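Every number here is computed from the coordinates shown, using simple stated rules; none is lab data. Owing to the predicted nature of the structure, the values given are computational and were not obtained by experimental measurement. Cβ atoms are built from the backbone, for glycine too; each structure is taken alone.
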Structure I
Amino acid sequence: MTTKTISLAITGASGAPYAARLLSLLNQQGYLVHLMISDAARIVIAAELDLQLPANPDKLSSIIAKRFELDQSLIKVWSKENWFSPVASGSSAPSKMVICPCSTGTLSAVATGASNNLIERAADVVLKERGTLILVPRETPYSLIHLENMVSLTRAGATILPASPGFYNQPKSIDELIDFVITRILDHLKIDIELTPRWGYANKQQNEQ
């Protein structure tokens, strides 16, 4: 059994391709992923990935594994009301969690400690246990309410990592833009995977030629 575990929540903001890419890379690295998908996320996934996901969590792992060619044994899908799942308790939850993409509604709920569903509770657990919580909002513009919630979460120890890809690598495809953001997420998870050139290294190589 793998000792590498992580929680991944997908909520109803645009950005499903980010979540799919992150899940695929974590799977390739042998991480057991505790996966939570909100109802709104299933709608966005259908629109952005052309993938219809049933509400029944028991069927999700096989569908996702087949679509993205993943090891199904490393994906554990939990319903939003499964309070007996490992992620709901500080005694068994993974110490790392990513909400990608993170809707502003989820951002607000986590910032206020609402814990009305499993995603919110799992994030609350990671915060209270002083773990690594990364939220990846994809919204524009941000209102003062959004920004104040981000400040509250940052003060509580979370990392706000907006899905804002850079262009200094002169990306040629959407996949490269996605990988830019995923690289930053992996950096904060301390998972070393080189997906895109680092700032300065490409210029240094060019100058040395």
Structure II
Amino acid sequence: MPEILESLFGSKSRSRMLRFFVLNPGKEITMKEMKEKMNIDGRRIRADINALLRIKFINETSRKKIKYYTLNESFPYYVELRNLFVKANTYPQCKELIKLKDVGRVKLVLISGTFLNYDKSRLDIMMVCDDLSRTKLSKAIEMIEAEIGKEVRYMTMTSDELAYRLDMMDRFLIEVLGSPHDIIINKIPKLQNFILNLQK
């Protein structure tokens, strides 16, 4: 799906711009922030912004000589584009999720929220990982956010922390495991049975 969108909208950078504005109505962003948040080629930003301004997809305002851009929510195809991008963000279309497997000794990657189009979830990603590299995790999350155009709500814990919280029947953890989710990686014996028992 991301490749289709890039073909439809001319480039990877423009596709990511469209996705960001559609999924973050009302949020202002500068060109500098676009380059950082969307992980796109800074040389293309001005041309793509001008193209979006021409079709009145975004609005431009200036404060203290800095230009800010926001979605024009009266754009005729806003609702259709939002539905398209929401669908494009669901798993398994989001390819950057695979980068999470390299952040340490990963035991579990569970996704919900944005990736399942499940608005009631308080979490998008839950990870159980030993010897976690915070640097690698931060970079992976940045790449995922750049792809989907939204901030990701995530939590991490070690295997020992998971075992403790399961023993304590931690309310938040039980809520996550009992809600709609997909499991990308599971190397924790008996966890699936625990989840099935919650859902009975």
Structure III
Amino acid sequence: MVIYIIGMIGIAAFSITGVVAAGKKDMDLFSIILFGVVTALGGGTIRDLLMDANPIFWIGDETYLWVSVAAAVVAFFFVRFVKNTYPLFVYADSFGMCLFTITAAEKALSLGFSYPVAVLMGLTTGIAGGILRDMLCGRMPLLLGREFYATPALLGASLFCLLLHLFPDYPHSRYYGLALAFGLRCASIHWDLYYPRWLLYRGDA
């Protein structure tokens, strides 16, 4: 029940990032809601399609859909009063990404997939919604920057799977994975942590 409630918070957080990202485009309320819903539900939809999970999570439980719509509507009327929405955008996006990564990995394992597949499904779910949002907004996805974005989610999902493998009866492994992922992401935001240049592909002009 706790993880279900946290999942709803994650859906709301991701929906808010869609509204914040689209809020500078002078869109109408319907378009804004569409951005929020696509951002919130896109990653999980892709995950369920890849894993052939039936029904898709928000069809099986429409609460996810209505929470994303409600969050988008509230955010639409709220963000106009906030002068600098970027910190809200970044932290909400990070929380949603990390949370969806862990819950998606957990779902993959529950469906019988291996640990490596679970980690990849978790990461795909975590970043897909944000990529769809950024593409629709005509902005470069955060994933393509050199900052720590997907790496914290990858490490968090890996820790979750490792703890679950070593301690299968321990019920709180997901929270350690989430804490690691979100903690690393917040640290990278707060201290402007980036990959060292020797780990970057510079390419040839």
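Tabulated results
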read-out: Identity of the structure behind 50, 47, 29 (criterion: Cα extents along the principal axes in Å, calculated), options I, II, III; value: III
read-out: Top of I, II, III by distance in nm of label points 7 Å out along Cα→Cβ at positions 28 and 172, largest first; value: III
